[in-house]
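K.L.:
The data blocks that follow each hold one structure.
FYI, it's all coordinate maths here, none of it is from the lab. This one's a predicted model, so the numbers in the text were calculated from it and none came from an experiment. Cβ atoms are built from the backbone, for glycine too; each structure is taken alone.
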Structure 1
Amino acid sequence: MMEKFQILRRIGQGSYGVVWSAFDKQTGEVVAIKKLNTKCYSKEECENLIEVKALFKLKHPNIVRLKEVVSIKGGTLFLIFECMEGSLFQRMNMMFRMQMRFSESEIRNLCFQVFEGLAHMHGNGYFHRDLKPDNLLLSKNVIKIADLGQARETNRKPPYTDYVTTRWYRSPEVLLHSPVHDPAVDMWAMGAIMAELFIGRPLFAGDCAGQVLYKICSVIGSPTESNWSDGIQLARNMNFQFPCFPGVPLATLLPNASNEAVCLVASLLSWNPCMRPTAAEVLKHPFFDGCCHVIHVSQDLPWKRALLK
């Protein structure tokens with residue numbers, strides 16, 4: 001089955017395995033092939049992998065498309081995806097080298113698409129848990145959520161595994177080892193990513209969980225019993241003492257952002273997960289006024305874009 005693909009180059013590698021771009025000799029398309037380190041010895045095992053299970057269900061223009069799954073002798077598994085030009089992380093690095101910044105219009109367009117994908121994902125019973133610029137893929141001005149290897153079903157019972165997204169984009173409840181995670185962890189990550197798009201650097205960079213929590217406190221102010229009593233208890237459980245910071249006006253850190261953008265980022269970066277807006281709510285935020293919503297006419301028809309009034 002893999003003979004129909006001609007490997008072009010390696011485009012990624014991680015704990016999950018390795019990704020190549022390849023030429024599909026049968027269709028003439030360039031695809032992305034993800035070889036998993038996980039072994040699968042039956043069709044049922046393959047279908048129950050969270051990434052495969054989620055992507056077969058989540059069909060949306062802002063979620064990367066899984067084209068097929070190939071299992072070969074010995075249990076090696078290959079996931080065949082549509083191929084994108086690169087990641088948001090690569091685009092950000094390129095712009096940094098060129099001393100350029102994203103315009104607010106570009107940020108609005110990119111983030112709106114990601115929230116569209118997240119609204120579809122969360123509405124269909126999954127949350128990502130590993131959102132970061134590396135896992136947002138770009139082709140021209142279209143952005144798609146990728147790498148659902150850490151995704152979880154919203155109705156799955158806790159506890160969850162400790163590992164979720166790169167530390168800089170982890171929500172406070174995850175940094176404090178909360179046994180319960182929900183789609184709000186994705187919303188925090190998007191708040192951090194939006195801020196990074198405006199300022200050109202990670203907002204909460206740190207070498208360990210303590211450093212990241214310190215950075216968060218210095219930006220949004222330390223949590224209190226009144227705004228996040230559960231978090232205070234989580235910190236006590238692991239003998240962590242929050243530093244005392246009043247925080248700073250977010251507008252001073254995002255001087256090029258509109259009031260609407262600052263307001264949205266501030267709501268996403270709420271200590272209390274219950275206070276963060278859902279992806280569906282974010283799509284109605286004034287920051288996104290005039291953006292085009294994606295509608296799906298039929299499972300058998302192409303995706304179309306239309307301005308919903």
Structure 2
Amino acid sequence: MQIDFAIIGGSYAGLSAALQLARARRNVLVVDAGQRRNRFVDEAGLTSHGFLTQDGRAPAAIAADAKAQLLRYPSVQWLDGSADDARVAADGRLEFRVGEQRISAGRLVLATGVRDILPPVPGLAERWGRSVFHCPYCHGYELDAGEIGVVAATPMAQHHALMLPDWGRTTLFLNGVYTPNDEERVELARRGTHVEPVPVVRIDGEADVVLADGRVLRMNGLFTQPRTVMTSPVAEQLGCAMTDGPMGPFIQVGPTQETSVPMVFACGDAARAAGSVALAVGDGVMAGFGAHRSTMV
């Protein structure tokens with residue numbers, strides 16, 4: 001199959017990029033593996049927050065509406081599956097495979113997303129997206145200004161522990177991951193964050209932290225710092241330059257979301273250090289603009 005613009009990833013960033021290109025009356029193919037990063041929120045029966053006009057809606061509902069609206073444009077095609085075996089052809093076109101089908105595109109937008117690797121604390125992964133989160137702006141308000149725990153997985157826990165007192169009474173569980181220095185302890189005390197040095201044994205109940213000394217501290221919710229990895233090999237296969245972020249590597253992009261590989265653009269969580277639905281949509285808009293404008297030079 002030959003197409004003008006291919007977008008790998010049909011979540012918020014990819015849908016947003018595709019919409020701009022469809023409205024420019026260009027032929028667009030969206031390839032989607034159906035693995036939205038925030039699908040665990042849907043499974044827990046929770047909702048998405050912080051996105052204008054969509055605050056409090058299920059993430060799946062937002063994505064479904066966006067897909068339905070996109071597919072009303074006759075120049076858009078949708079292909080379910082995972083992209084692999086990507087390369088830059090001799091003529092400069094971008095080629096990749098979905099199942100047995102080979103795709104050739106003039107421009108490629110990578111909206112492949114990332115996968116979260118959680119710290120190995122028993123009970124934490126089972127509560128991911130339900131009572132364990134990584135973004136205070138997305139889920140902090142719903143904890144009703146109650147008890148909030150930060151389970152340290154990296155020294156980035158310090159950042160969480162300083163932010164979260166705006167959302168509730170915060171306890172930082174060091175869990176043997178790092179030791180705050182004197183200056184950091186002063187900052188934590190200034191923010192009212194309690195520091196708990198006793199290791200975490202497991203998470204029980206909704207968000208109950210069981211400590212090695214037998215204490216059980218009941219929390220309204222927990223935050224931790226997952227490590228992120230690319231969900232797709234395509235960026236690496238194409239040779240896109242990467243940047244090391246605090247949570248993991250992400251695709252290096254310029255002002256219009258262009259990557260280091262000509263005619264390849266990237267957006268969403270795969271192309272920024274941290275993200276949200278609103279940020280992914282904005283990135284997708286810029287990637288769509290950038291990909292379209294690249295045809296004019």
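K.L.:
Assign the value 1.00, calculated as FRET efficiency 1/(1 + (r/R0)^6) of positions 110 and 142 (r between Cβ atoms, R0 = 30 Å, to 0.05), to the correct structure from 1, 2.
P.N.:
1
K.L.:
Still on this model: Ranked on percent of Cα pairs over 23 Å apart, for residues 46-205 alone, which label among 1, 2 comes first with the largest value?
P.N.:
2
K.L.:
Assuming 14 is relative contact order in percent (Cα under 8 Å, 6 or more apart) as calculated from a single structure, say which of 1, 2 it is.
P.N.:
1
K.L.:
Going by FRET efficiency 1/(1 + (r/R0)^6) of positions 78 and 286 (r between Cβ atoms, R0 = 25 Å, to 0.05), which of structures 1, 2 comes out largest?
P.N.:
Between 1, 2, the highest calculated value is found for 2.
K.L.:
Taking distance in nm of label points 7 Å out along Cα→Cβ at positions 54 and 198 from the coordinates of each of 1, 2, which one would give 2.7?
P.N.:
1
K.L.:
Given that helix-only ellipticity at 222 nm (-39500 (n - 2.57) for each DSSP H run of 4 or more, over all residues; to 500), derived from a single structure, equals -7000, which label among 1, 2 identifies that structure?
P.N.:
Source structure: 2.
K.L.:
P(r) over Cα pairs in 10 Å bins from 0, in percent computed as 6, 26, 34, 24, 10, 2, 0: which structure among 1, 2?
P.N.:
The read-out comes from structure 1.
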